1. Here helix-only ellipticity at 222 nm (-39500 (n - 2.57) for each DSSP H run of 4 or more, over all residues; to 500) was calculated and came to -11500; which of the structures 1, 2 was it taken from?
2. Among the shown structures 1, 2, from which was the value 0.75 of FRET efficiency 1/(1 + (r/R0)^6) of positions 21 and 173 (r between Cβ atoms, R0 = 30 Å, to 0.05) calculated?
3. Which of 1, 2 yields 18.6 for mean count of other Cβ atoms within 10 Å over residues 149-156, as computed?
4. Computing percent of Cα pairs over 36 Å apart gives 12 for which of 1, 2?
5. Which of the displayed structures (1, 2) returns the greatest value of Rg/Rh (Cα atoms, Kirkwood Rh), for residues 37-180 alone on calculation?
6. 1.8 is what came out when distance in nm of label points 7 Å out along Cα→Cβ at positions 85 and 221 was calculated for one structure; which of 1, 2 is it?
7. Out of 1, 2, which one gives 3.1 for distance in nm of label points 7 Å out along Cα→Cβ at positions 189 and 237 as computed from the coordinates?
8. Taking mean count of other Cβ atoms within 10 Å over residues 125-132 as the quantity of interest, name the structure among 1, 2 where it is greatest.
Structure 1
Amino acid sequence: MRPLILITNDDGVFSPGLAAVAEAVQPLGDLLLVAPRWQQTTMGRAFPRTDGVGRIEPVVIRVHGDPVPAYGVVGSPAQAVAHGVLELAGRRPDLCISGINYGENLGQALTCSGTLGAAFEAYTHGIPAIAASRQAPIDMQHRTDYPELDWTASQRVIALLAARILAEGLPAETSLLNVNVPASAGPATAIRQTRQSRWSSTRFGRPGRHSFEAPWQLGFEPDPQAGQDEPGSDIHAFFVEQAISVTAISWDMSANARWQL
């Protein structure tokens, strides 16, 4: 029996990044495409209880130009994965791939990333996962018109890692692989095994004067300290070396601290 690969994201089921993953791994197994019906960036692993949540809409997307059935779930990326595993998959998927995300997910950003949230939800169901992101300008990362990007370098590393996980499983004590591909990446771009940075690549900017009674969306700006003095980290490899970063992530957030209560 061919492996079953669950493909999801946080940008929405019609994101070109989702179709790019499907194209990359189509030769490796049977595909189940389940993603949020609408844009859900930065939702983390949230399970919101909003009107219509859990409604599943059958849709069609194009993979290599051919129509492929998919499902848009009203809800967060984690909810899309949960419905995909519990309702839409006839058997437990052998692998979940979340992405390809518009915008990198590095360092401290991992806890708010919907791309990572979907991958972590897959792990709770015993499914190995890959979270894949591609560098994009900040103002592109929440859009619903999906600007065109070159996904080729991302597809190359996703296919490589997916084939290896299906054959060998994840490395020991690993919950998922977090993959980040610079915009400049090409066929010869190095792939680095990295660790999660203690920094974030972006930070909230201080808002200008505004009425506290009016809605306000905090904006992002680059963090000038990102990647400094951190050789081996995901941010350093991504921004300084312009390499593809692959970080083995563990669900265990316990610190190796020794202290007495």
Structure 2
Amino acid sequence: MDRISERESFTIKALVVRETDVRDNDKFLTLLTAERGRLSVYAHGVHGIKSPYVNICVLASYNEFTIERRGERYTMKEAFQLEPFRALRDDLERFALAQYFCDVCSDVSVEGENESDLLALTLNMLFALSATIKPPRQIKAAFELRCACILGVMPDLDACAGCGCTDSPVMYLDVMSGVIRCAQCRAKQPLEELFYEDGKSVLTIELAPPVLDAMRYVVYAGLKRLCAFIMPDDASMRDFAEVCEKYLTSHLERGYKTLDFYKAVSG
């Protein structure tokens, strides 16, 4: 990004990915933008019941903001609502999942970096949640796996890393290496490749064909068709959701309270 003067005013579209109440009526907003990445913005008076922004500056809403920057401090001057995702706020499970998406975005986005891919992914997944066409856990899994790809840890799911076969009855995903191996090649791996330096077993997950097919689809599909696939049964859906969650959270090396909350309300 070009060098910015010490004081400026600009208008930008952004998704609210975190909100923190400050004093009685103010908020501290974390915004995800395409051009400037993550922005931390102070918003005066937006929490008051008479404020025109009380229903605009809220979590998981997409708005156009006019912002003033003085040095390292960003202050909101105006906000215009673009997409409130109101349907999510009437469904606890889906809104809990939206909170998790926002939490991940706040965590992984970088100030001053281009985050257009991450923003586009999150907005598309929020629209998918609002539409209620696909199961929440399918949308969640698609978000997690594609998010990992955007962060630079896209798994290589094309073929076995050992022999190159593509149609083994079962494959095994080495989570941290991001490669798959067939049963035969996994059995031939040297002992030292099966353990980390601290003696713990390398995290490996068995992938049945429907799960691997779904993962391949999510990795390579166009963004607007990211959830346009069908899992053959509940067991496959469950396994698909579990492996995508494990893949992202393992590479981020952390958990999320919002993820725990989603699991609690989704049963």
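Readers should treat all values here as calculations from the given coordinates under stated rules, not as data from a laboratory. Note that the structure is a prediction, hence the values are computed from the model and not measured. Cβ atoms are built from the backbone, for glycine too; each structure is taken alone.
1. The read-out comes from structure 2.
2. Source structure: 1.
3. 1
4. Going through each structure in turn, the value belongs to 1.
5. Comparing 1, 2, the top value of Rg/Rh (Cα atoms, Kirkwood Rh), for residues 37-180 alone belongs to 2.
6. 2
7. 2
8. Greatest value across 1, 2: structure 1.
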